[in-house]
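*Asks:* The following blocks contain the structures, represented as structure tokens.
None of the figures in this text is laboratory data; all of them are computed from the coordinates on show. Here the structure is a predicted model, which means the values were calculated and not measured.
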Structure I
Amino acid sequence: MPTIKVNDINVYYEQTGSGPDLVFISGLSVDHTMWDLKYFTNDFRVLTFDNRGVGQTDTPDAPYSMEGFMKDTVSLCQTLGIKKAHFVGHSMGGHIVQYIAATYPELVDKAIIACSEHEFSIISYLATKLQIDLRQYHVPKKILIENYLPVLFSIDYLNLSENRDKFIQTTLNNPYPQTDKGYIAQVEAIRKHNTINLLPKIKSPTLVIGCDQDLLTPHENSIFLQNHIPGAKLITIKNCGHAPFIEKPDEFFNLILSFLKNK
């Protein structure tokens, strides 16, 4: 599978479909496989990739930064000959989209920012701090995953044991699990993230997607983004936690597709 030299690292990427360019950017500790591309490949040429520190992309030494993730993404696009694209980011990926849209407006057609925030929330801080603390005590992977479930998913979703079991097993079976080094470096980058002065500079048509039971990035963060990005539209997914691509994939991906195809 393809890797390409971008800045100081080898980046794993996949490109499929045909049409206008569409770039997906994943969140903290998540690789390119989070995106269900069947919704998009008939209409777009889709680029997915692993951020530095996760998946099959290199995990260099810290520090990482949102500006660094932005430069990785932009350099990847430039190397692949992408001159203008739609950008979709979830959580940390949404942070990166904010930086790209504000800094490289000529590269961005439409922007979609899902379950994201302009700065690190206290709940995100506490949840990731606990994960880092547990890793330092070499807690088994299964316990790390179980510990994170309550902030990832809605209560209704967690009430079904098959949902919990499927997520745990899928995560445990990941052939390219994130290292502790990569996780900590990504978290430290997010902790320094603040786009309050960048949001007014975003000029591309922007859709903000929030979830009403998102604990990691509470819904008020999505409202804040809508209020500070000129002309941004906000859509709220009901009865859903931080991972709509798992809890409500049809609704989530069709919202994205509808916004992209709407002239």
Structure II
Amino acid sequence: MTLLGERRRTERPRAGRTTAVPAALVAISHGTNSADGQAAIKALVDGVALARPDLAVTGGFVDVQQPDVAASLGAVRPDSAAVVVPLLLSAGYHVHVDLQRETSAHDRVTALSRALGPDDRLIDVLEYRLRAAGLDSLAPGREIVLAAAGSSDVRAVEDCRRVGAMLQQRLGVRVTVGFLSAATPRVACAVTAARLRGASVTVSTYLMAPGFFFDLTRAQGAGADQVTAPLLLPGETAPAPLVDLIIDRYLEAKEHAQLF
């Protein structure tokens, strides 16, 4: 499977609507103190900009880093609307509360897209990371623990469980969703339970990029045979499915809000 640097298409045009200034795409990630995580997210935003040179594409952060959401929206040219695309895998507090509040409070005409997950293209990247780690889904006694950050928002937890079910269907291997915080079972407990069933265990990292939660994944997944890399890594070209997914979230939100 090849993901890096290949894209299925460059755009999905909208018939009958043209404008000199299409809505800007403002990609908002969580933010991290990890230099590797920062570089990986920047490469993703740069990949989106490269795929859509007709759009003003910029990045920002909901926490930890700057510019924040308000500053990111303020930097968009005055005659342009904006679509905020959360670079977040699940729709939890940051999407339903923080980003809703920030976009509603801004003077600019702004639309907010859905979170990235669940989506089959995330499964594509998860599978790629698993295959790169040497997973043989046909080997007997294999199990996967999908390691997600966790949330107190039940909607985000359900999003993660849906991704786990999608990955299980894709690979034909038992997948248990484990969480690093806020929700249960915790990753370490899920790994232990799989071990007690006599399984060979791979932890599939369902995180955007290196950082605090990836360090926690490796710690909680210490009892597994292997822990995969997160979806993004510094020094790599942004995976084509993620670039496509972000562009589609932008187009979907723009269409729903009837923005140019």
Structure III
Amino acid sequence: MSDRTNAAISGITPNSLSGEYERQRQVVEQLLSRVRTAYLGKVVAVSQNGTVEGIGTLDVQPCVSQLDGTGTVVEHGIVHTVPYLRIQGGSNAVILDPQPGDIGLVVVCDRDTSSARANRDVSAPGSLRKFDMSDSVYVATVLSGPPSQYVLIGPNGIDIVSPVRIRMLAPTIIMQADDQIGLQAGASVDTAAPVIGLDGAMTQGDGGFGGGAHIRSTLTADQDVVGGGKSLHDHTHRDSEGGTTSPPL
């Protein structure tokens, strides 16, 4: 390996110690090299997996390896118990926990955060360490493959896609549209409630899913029921003498 390459790796050049300024600059550069600010990290393990319980932690391995003075690549070890970002305000949150294999941005706090994390409050630093990887925080995934479950917000609207299920749970759920709400299922649409109210005309279509209606209990109509153009309330029958009967009483 050339002297120039060795110098680039070690940070020491033939002129590094040629004068007081160069010596001081070399000292400053060596000290700055120990200041960790942010790095790309690969998630190895996660303590939570989409659960509502408190924000978990993860184990992460820095993606950019180290180089020794001879240029030999030395991988970083695993940084354990790293807290990660969850979008939360008070008791409101969007739960999207990182997954093993994600590669994301990890920032390094400037002081020891162990006491503040343990107490979840303002605390004295746990030690005198500064800019140490032990005080890392996983901020967000930045390198990953295409998702199979996602919320897409684009110029054509919002898509919520899941290959498993989508569930909404609340005391009251309101779906409101100025134009149209469409429900479509490949197998069935089940609606269950003690009372189901419909305010509007009902139409049975003649498309591929068209068919009859089956009601297991009594059907009650306050006005009338019409079948094949005949009124259930006002219909008549032919009598034996060729006349017509009176409507149902």
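*Asks:* If you work out Cα Rg over 2.2 N^0.38 Å for I, II, III, which one comes out largest? Don't skip to the answer; put the middle values down first.
*Replies:* Values: I: 0.94; II: 1.02; III: 1.96.
Going through I, II, III one by one, Cα Rg over 2.2 N^0.38 Å is largest in III.
*Asks:* In addition: Quick check: 12 is what I get for relative contact order in percent (Cα under 8 Å, 6 or more apart), calculated from one of I, II, III. Which structure matches?
*Replies:* Values: I: 21; II: 27; III: 12.
Answer for the origin of the read-out: III.
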